[in-house]
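The next part holds the structures, each set out as structure tokens.
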Structure P
Amino acid sequence: MTNAIPQRQVGTTDVHITTLGFGGNVLGNLYAAVPDEAAKDTVLAAQQSGVNYFDTAPLYGHGLSERRLGDALRALPRESFVLSTKVGRLLKPHGRVPPPKLKPSEGGIFVDELPFAPHFDFSYSATMRSFEDSLQRLGLNRIDLLLIHDCDEWSQGANYRTALKTVETGALKALQELKSAGLIGGFGAGVNQFEACEDLMDLGAFDCFLLAGRYTLLEQGALDTFLPRCVKEGVSVILGAPFNSGILVTGATPDARYNYLPATADIKAKVAKIEQVCAAHQVPLAAAALQFVLGHASVATVIPGAKSRAEAEQNARWMTLPIPAAFWADLKAAGLVRSDAPTSGI
């Protein structure tokens, strides 16, 4: 049975997305392989739970996530879902078994990925090529939101400022043309650092940003300048990685992950304290993580991943679970989340 999940507008566009979305990185075999049928069933379970927004990227499984998401969504009426994917990397076949060893920012967090190597390219021509390639992998004729992927210092390193310049003269121009032509409903960027979002905002008018893991129960630095600027300029935030790579679901377990890597002792200690407040109010840690981010006026949706029907349905239950105001008050009183973090209206 489909639940009524509220929708919020993306920037000033005509695109409206459910406050719970679906992060497609898991469909690319993030950390572990997911069978094709399970991947398709997971997408359909999310849609049946009331989700209308699905995000993917060429990087995720090096084309595998886009292929799987398209296979699942093509069975649905096109107006029943909103789809985003990304530009900034071109996939080139490498024909190597085993595949080349990559860093996390290069896609080294996926297993059994398709035999393509991702290559950064933020130029105009590469952006247009990436858009067309994604349509082919998805098997669809429209992408609703198109996002520049990983133009941040975490991914680009010393090349970051050069990448920004290429975005300004290349990718941004291409996205503006695609939107003006009605080929996409809006555009933005998907990055791992809110500072990069602000740098990109200085280059042009974006509709949205997919910010991965930088505004969560564990991190609220984005409250200082980025999120207020989004409210002022009418830009929406899509909150990715709300569980900070898993620790805000598993809790402070010995093998917990944070920001794609094994969690440090400091992070585990903070999560353990949050878990104590959760236990006192009988609030699941994951439910708190999902609902917390939606308290901010700039956040349009939160997009956890799922690798099974059970996980997709569980995300929907966590999203709709009532959480008492006293829970948020106790987190703030304990100094576990910032006192200025908005939690009303969830």
Structure Q
Amino acid sequence: MTHYVGIDVSKAKLDVAWLKDIDKVKVKTKVFANEAADFNKLIDWLKANINPNLTDIHVTLEATGIYHENIAYYLHEQGLNVSIINPAFVRSYADSLGSRHKTDKKDSILLARYAYTAKPDLWTPPPAEARHLKSLLSRLDALQEDLQRELNRQEKADATDTAPIVKASIEQMINALKIAIAKLNDDINDHIDKHPNLKQDQQLLESIKGVGPVVSKQMVSLMHNKHFTKASQVAAFLGLVPKHVESGQFKGKSRLAKNGSSDIRAKLFMAAIVSKQWNPDIKAQYDRLLARGKCKMQAICAAMRKLVHICFGVIKHQMPYQPQVTQIAT
């Protein structure tokens, strides 16, 4: 028998709810600190109140930024069945039940009921090397943002009557950030080189015309940290799926959903600009869409989406990129 547990995760605490009696919606709840020292106490509570056999327990959490990650990894390592779901699914489920009140305790109960009703897929944590690569790339993005802010400050200082000591401080910070970025780039390359699966996929991605080292590293990290079964899932995750606005007689313009990482989308945008010139498949699609009356931005967005599909394809089939336009022509 499967026992359903919902955990509402916040930065400081874990609100836990066990759906004790499904028919009568009887629950047992408990609050723990969201810190490693309390994770053992949570396991002891589950064993004492539900079942010593943790494999019979299905725990469901929402994807709440980064705060759910440590407890999710820990529970999975202890042998529990873990699901991590999109908060939007839970909100829709709450609306269907007519739930109006929102508290951490009620949210944990709602998660347990959702798991019993929807039977969400089980979560499998990505391998350690993929998680490590993701953290390195996140740090690189942060440093590059810091560098851009300092460069902006330098431009402002040069255009105004700024004290020399301030200009020197900005220059010192820029130099330090450039050194840190160069070191981190070396660390990322070394990490990829040490793991043949990451290195192989990076090389496959860079066989695609228009995909360089920046995009290839981001896509390797994404593909190894998330489980996608088809290319459309990757495009949807990155917010590259058109969102149609239409109600009654009103027909709005199609726009990208723009969920997912805006940083990766920005990098894909630049890759699409290059691809529409040098990648035969992307160029053919881009020209075709313009000929049909689409604006340039719509054609670029379509190029980004197609580029993601090609990236997924070379990794899935473990084959270097082969332009379809050339194949059809021959």
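So here's what we get for this one:
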{"read-out": "Source structure (of P, Q) for distance in nm of label points 7 Å out along Cα→Cβ at positions 54 and 174, computed value 2.4", "value": "P"}
{"read-out": "For Rg/Rh (Cα atoms, Kirkwood Rh), for residues 102-293 alone computed as 1.00, the structure of P, Q it came from", "value": "P"}
{"read-out": "Answer label among P, Q for the case where mean count of other Cβ atoms within 10 Å over residues 198-205, calculated from the coordinates, equals 19.4", "value": "Q"}
{"read-out": "Which of P, Q yields -10500 [helix-only ellipticity at 222 nm (-39500 (n - 2.57) for each DSSP H run of 4 or more, over all residues; to 500), calculated]", "value": "P"}
{"read-out": "Which entry (P, Q) yields the derived value 1.00 for FRET efficiency 1/(1 + (r/R0)^6) of positions 6 and 62 (r between Cβ atoms, R0 = 30 Å, to 0.05)", "value": "Q"}
{"read-out": "Of the structures P, Q, the one that 0.85 was derived from, the read-out being FRET efficiency 1/(1 + (r/R0)^6) of positions 94 and 134 (r between Cβ atoms, R0 = 25 Å, to 0.05)", "value": "P"}
{"read-out": "Given 0.40 for FRET efficiency 1/(1 + (r/R0)^6) of positions 46 and 262 (r between Cβ atoms, R0 = 35 Å, to 0.05), calculated: source structure among P, Q", "value": "Q"}
{"read-out": "Given 1.22 for Cα Rg over 2.2 N^0.38 Å, calculated: source structure among P, Q", "value": "Q"}
{"read-out": "Label whose coordinates, when relative contact order in percent (Cα under 8 Å, 6 or more apart) is calculated, return 19 (choices P, Q)", "value": "P"}
{"read-out": "Entry that produces 26, 17, 11 once semi-axes √(5λ) of the Cα gyration tensor in Å, for residues 206-285 alone is calculated, selected from P, Q", "value": "Q"}
{"read-out": "Entry that produces 2.7 once distance in nm of label points 7 Å out along Cα→Cβ at positions 190 and 310 is calculated, selected from P, Q", "value": "P"}
{"read-out": "Origin of the derived value 3.4 (distance in nm of label points 7 Å out along Cα→Cβ at positions 22 and 70; candidates P, Q)", "value": "Q"}
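Laboratory data are not the source of any read-out in this text; all were calculated from the coordinates shown. Treat the numbers as computed from the prediction; the structure is a model and nothing was measured. Cβ atoms are built from the backbone, for glycine too; each structure is taken alone.
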